[in-house]
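The structures considered in this document are given below.
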Structure I
Amino acid sequence: MMDQQSISGFLEQLAQAAPTPGGGSASAIAGAMGAALVSMVARLTKDHEKYASCRSQMEEALSFAEASRARLVNLAADDAAAFEGVIAAYRQPCTTWADKVSRQRAIQEALKKATEVPLEVMDVCCGLLHYVDIVAESGNPNAFSDAAVGAILCLAGVEGAFLNVSINLQAIDDGEYFSSVLDRATDLKRRAREMAAGVQALIDSRLSV
């Protein structure tokens, strides 16, 4: 199970000459690390009397980040399983006409599943960026750089997952599904980039290096 692996164990698997885990799982884990940093900054802020005015914001950020971290770890495993499903579908027999029809249907279903997992990764990471902005703006300034790294990781999760959505869509025959998912993914990427740019502008305003 992905959530029971050590960091080194996951990286060792990622480095192997095997299709899974791959970039999709790595994108989800990047987002999960971003979520963990949001939790860190929120925890370093919420119980300090000095920051009492933003305690409710930090508690909300912490709750969202913890739920998101757990979900992204599960999505990392789901991504690997979904792609293994695509491989299995392509390996189905295609000797008879019935075989070919069944195989093509299985491929299309598997590709949609493999598309929907990274699309959810994008959605979760985009939501996290909203809270990165909050903890970066109002959180404990001693952890400001941690919030900034969280923004980078969450954006990496979005950008990486978008690539997985895009490559799977290329093989999907359903034009309506293709357009709907691409529009959704493109909008999530746009929003994520805008929020990450806002955090970057905040970083630039606070740091003189």
Structure II
Amino acid sequence: MLARWPAPGRCKSRLVPGVGRARAAAIQARLTQHGLAAAAEARRAMAVAGAAGGRGGGLELVLAASGLGPGAAARWGRRLGVDRVVAQGTGSLGLRLQRQLLRGCREGASAVVLIGSDLPALAAEDLLEAFRALEHNALVLGPAGDGGYWLIGRRQATPQLFTGIDWGSDRVLAQTLQLAGQAGLDAALLAERHDLDRPADLAPWR
């Protein structure tokens, strides 16, 4: 999961006009906890399935943090119950996603699934479905209602999927699928989900 430290005035800037800095930070904190709880539930399900099928391995929960130093990030990760905390690093969203995918692949992960921390409807089954899709597809994407994607998963690092993308626009998913097609990668699409970025996005959750 890529997540920003939930400090007032330093996260969820597009929510601030509608709810204020403190509330926006509280929402960020709650969404991060929710996403990691879904991931932890998915890990438990994978562990049970692996034990029943006699398979090893499992899901490692990694928090790619930004907005705070290494020591504070490590303490935050311990409070959240993740296995490990790494730095997101600098650069565009594409560069940060590419960096985390490359890191996971270099460390020997059989598959890497990346999500953000603004998904109120995320469920463990979404993540399990993503890993199942990667057993038969080169790429898995979770379409977002704003034209982007809320999840991307690969078994190998593919830098070209993150270059030439109009990040923040409603063309992100379409451009990514186009690049995938050019690279000969078959893509599986999950159910559409809506992230929570603007005050209007809060309406279904009030």
Structure III
Amino acid sequence: MDIAVTDHLLSTTRAVRRRLDLERPVGRDVILDCLRLAVQAPTGGNKQAWRWLVVDDPGVRADVAEIYGRRTLAVIDRRYPHLKDPQTRRVYEGARYLATVLARVPVLIVPCVQGRPDDPGAPHPAAFYGSIFPAIWSLQLALRSRRMGSVLTTPFTGEDERRYAEILRLPATMTPVALLPVAYTIGDEFKPARRPPIETITRWNGWTDRPEKDLP
């Protein structure tokens, strides 16, 4: 195993919004290849309860984008004037751009979980959602390795979930978890993101008031 290649993949799989190629088609075969890798992710209790809805029909994408854009732009417009951090402002600007072009993104993927978190006997939310997110991340890594980009969005809340479910013809027994716009990327010059030094956010063998870097 080439550690350098693996580390590069892990550290440069970014949330891609502005650099999605809206003109280049994405074939179904490559999406299926990525999903085959995604479902190799570990699952809690050996229960493969995830299901995948792939949307490449322009009409369905447009209907999804209408709901997504209206709600997302309202949230951004309300929060953006109060943001002080330049990096956070850029993220919101990218989110605004995505909301305006979502209908043109070649593929939308909706990861789902069988069942409902409020069903009688449903597992704790951590267990209910615990298997889908490793699979989503594996999917995003597989996409990145094929020069495609994606971004994890979670629009399925409140009344919007019902409207999405109608458009996507989701059965009542299915829980949509996320919406991933997928496209080839414009360029491939992705870099590691700015993050706090790991020594400042790591504790060992119990929680102390001081992070690892300050301990003797």
**OP:** Given a value of 4.1 for distance in nm of label points 7 Å out along Cα→Cβ at positions 19 and 171, point me to the structure among I, II, III it was derived from.
**Re:** III
**OP:** Work out which structure the value 1, 7, 14, 20, 21, 17, 11, 5, 2, 0, 0 belongs to, where P(r) over Cα pairs in 5 Å bins from 0, in percent was derived from one of I, II, III.
**Re:** II
Original post:
Between structures I, II, III, where is relative contact order in percent (Cα under 8 Å, 6 or more apart) highest?
Top reply: III
Subject >> Source structure (of I, II, III) for mean count of other Cβ atoms within 10 Å over residues 35-42, computed value 25.8 >> reply: I
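The numbers here are math on the coordinates, done by the rules we state, and not lab data. Computed from a predicted model, the values in this text were never measured in an experiment. Cβ atoms are built from the backbone, for glycine too; each structure is taken alone.
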